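Below you'll find a set of structures to go through.
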Structure P
Amino acid sequence: MAKTATAPRIDIGIADKDRKAIAAGLSRFLADSFTLYLMTHNFHWNVTGPMFNTLHTMFMEQYTEQWNALDMIAERIRALGHPAPGSFAEYGKLASIKEPTGVPKATEMIRLLVAAQEATARTARSLFPTVEKANDQPTLDLLTQRLEVHEKNAWMLRSLLEE
């Protein structure tokens, strides 16, 4: 009978329970990040009206950046020794962002994206106590970088709503 190989134990200086808690938090962050990506890409495709060119271009820049971030988040989960969620079903259960139905008007798209950027930032920020306690600098760095992007994107989108 063939012996099945087992993965070696992970010993990176973060306790198993802490790695599990961080991976669970990052999974929620990945779900929000993917939902934000999909919403932004959808709005890029479907935006109309007088701000079409500005929004079409802005949404493309944001969804492209967001797409690239998904890999970094998923790979951090994997580096911690846990599977990264990767299905709509899993994201639906984990995400704090609820996708709109139909095609909203351009101004409503902006409002929805501001709320989604802020929700994603809140999810990232909620992980800091666990990550700091575990002394997990790579995850802290990732979260800090992502927070900067989400807060800046929310500000830029919010500025479009000012009269």
Structure Q
Amino acid sequence: MNKKLRYLANAAVIAALYVVLTFAANALGLANYAIQVRFSEALTILPFFTPAAIPGLFIGCILSNTLTGCMVLDIVFGSLATLLGALGTYVLRRRSKWLAPLCPILANTLIVPFILAYVYQFEGSVPYFMVTVGLGEVISCGILGMLLLNTLHKYKKYLFPEE
């Protein structure tokens, strides 16, 4: 398969998966608000395997935030947090697989609380939201993401043959 076409197809599939998983979390009341456990954030470990995950995650987050009715500043800055996390995962991929969830956890823990406090004006302080969002990211990226990474690692030569 053409390398550019494979890249585009991988990015599109990752974006679609991100949207579907966000909708699943949203149906359970976990995708937005002070406590967030987005199943889709587990996918932020995918840049460990392929750079196509970077635009896929970013576009998936933009679509998810738009389709779940988020405010414009949340769409912009929440998606940028996911983009920064994905870029960080890609940069650290050669160091250790255990670092894969670190950047998405940090990016969302540092950015999303300000969105919750100042865009949505939820009751609570930025430090409180850092704790709640950070815990959600540890569950999504740290636990679910690492389970996904370890599972995919066994099949990487079939799933990501040219990476």
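Read the figures in this text as sums done on the coordinates, not as results from a lab. Every value quoted in this text rests on a predicted model; they were computed, and no experiment measured them. Cβ atoms are built from the backbone, for glycine too; each structure is taken alone.
Starting from the value -24500: which structure in P, Q was helix-only ellipticity at 222 nm (-39500 (n - 2.57) for each DSSP H run of 4 or more, over all residues; to 500) calculated from? Answer for the origin of the read-out: P.
When relative contact order in percent (Cα under 8 Å, 6 or more apart) is computed across structures P, Q, the figure 26 traces back to Q.
Quick check: 24, 17, 6 is what I get for semi-axes √(5λ) of the Cα gyration tensor in Å, for residues 54-101 alone, calculated from one of P, Q. Which structure matches? Answer for the origin of the read-out: P.
Work out the source of 34, 17, 12 here, i.e. which of P, Q gives that when semi-axes √(5λ) of the Cα gyration tensor in Å is computed. It must be structure P, since only it matches.
Name the one structure among P, Q that distance in nm of label points 7 Å out along Cα→Cβ at positions 62 and 86 of 1.0 was derived from. The partial results should precede the final answer.
On the way: P: 2.7; Q: 1.0.
Traced to structure Q.
To which of P, Q does the computed value 22.0 (mean count of other Cβ atoms within 10 Å over residues 22-29) belong? It traces back to P.
Looking at distance in nm of label points 7 Å out along Cα→Cβ at positions 78 and 94 for structures P, Q, the greatest value goes to Q. Looking across P, Q, the calculation of mean count of other Cβ atoms within 10 Å over residues 14-21 that yields 20.5 traces back to Q.
Can you tell which of P, Q yields 2.5 when distance in nm of label points 7 Å out along Cα→Cβ at positions 70 and 118 is derived from it? Derived from the structure labelled P.
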